[in-house]
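See the structures that follow.
Only the coordinates and a few stated rules stand behind these numbers; no lab work does. This structure is a prediction, so every number in the text was calculated from the model and none was measured. Cβ atoms are built from the backbone, for glycine too; each structure is taken alone.
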Structure I
């Protein structure tokens, strides 16, 4: 289990028994999300209150797909999401991580060293899902993060 104290915040990899709390958090944020027991789910809490959550889904290609990154509205634009995602990526290292980003979040992900990618640059399962998203006119960007060890 990953945990860490970041000032008064606590980052944790959520165990299966606590997934209903995360599902309730998503519901309160108007996200229609149900975390599965095979998902890798992280929470970010302040004084025991969940203020952010993210779900990562292991794909058949053995890479992670970042889904449902959510920060409570009153905690947005304070750097919490950036800190949260950086810690998640450190925990996943050295595995690659991809996401389907909303266009207005492109700069957010670029600042975290994600890159905008084409379907030819990603594993087949990630690319096929992105293609289906494009056909549904979702407008999401295909982005990916590849772990780069420091020298």
Structure II
């Protein structure tokens, strides 16, 4: 069989190879890129919310106001990002103490029009801040 005849018999196989490449490689990439974007958005939202919450808490005058200030900061972060954020505030609210805020959220692994969301990935952000040693604290707080 001559080379010219062999090349003529293989005509159109490049199109088939391209379609297989498209279906096998490029389509999964179309699902991975938005997933990585959602993960990064969730990670940034949790870290920023944790920083805002702990900063608001250490600037409060007493422990009750610290919890309220942290919750208000988390509410603002929820409205800005649209993420379902959850807050845990730990530590000692006293001069020289350290408060730690942990913020958690769930990101949907995938979303299909007919099926909906399936699979979730848990993300967490953490931030700590010291309570100033030389500040005045209102009555009812630790010395």
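Given a value of 54, 19, 14 for Cα extents along the principal axes in Å, for residues 59-130 alone, point me to the structure among I, II it was derived from.
Working: I: 37, 26, 18; II: 54, 19, 14.
The structure behind it is II.
If we compute distance in nm of label points 7 Å out along Cα→Cβ at positions 51 and 107 for structures I, II, which one ends up with the highest value?
Working: I: 2.3; II: 1.7.
Once distance in nm of label points 7 Å out along Cα→Cβ at positions 51 and 107 is tallied for I, II, the winner is I.
Suppose you compute distance in nm of label points 7 Å out along Cα→Cβ at positions 27 and 43 for every structure in I, II: which one lands on 1.5? The partial results should precede the final answer.
Values: I: 1.5; II: 2.9.
That value comes from structure I.
Taking percent of Cα pairs over 20 Å apart as the quantity of interest, name the structure among I, II where it is greatest.
Working: I: 49; II: 62.
The structure with the largest value is II.
If distance in nm of label points 7 Å out along Cα→Cβ at positions 91 and 115 comes out at 2.6 when worked out from the coordinates, which of I, II was used? Kindly include the intermediate steps, with their values, before the conclusion.
Numbers: I: 2.6; II: 4.2.
For distance in nm of label points 7 Å out along Cα→Cβ at positions 91 and 115, the value 2.6 is produced by structure I.
Taking distance in nm of label points 7 Å out along Cα→Cβ at positions 19 and 35 as the criterion, which structure among I, II has the greatest value? All intermediate terms of the calculation are to be shown ahead of the outcome.
Numbers: I: 0.9; II: 2.6.
Looking at the calculated values, the largest one is II.
Of the structures labelled I, II, which one yields -8000 when helix-only ellipticity at 222 nm (-39500 (n - 2.57) for each DSSP H run of 4 or more, over all residues; to 500) is computed from its coordinates?
On the way: I: -8000; II: -15500.
Going through each structure in turn, the value belongs to I.
When relative contact order in percent (Cα under 8 Å, 6 or more apart) is calculated, the result is 24; to which of the structures I, II does this value belong?
Working: I: 17; II: 24.
Here the read-out was taken from II.
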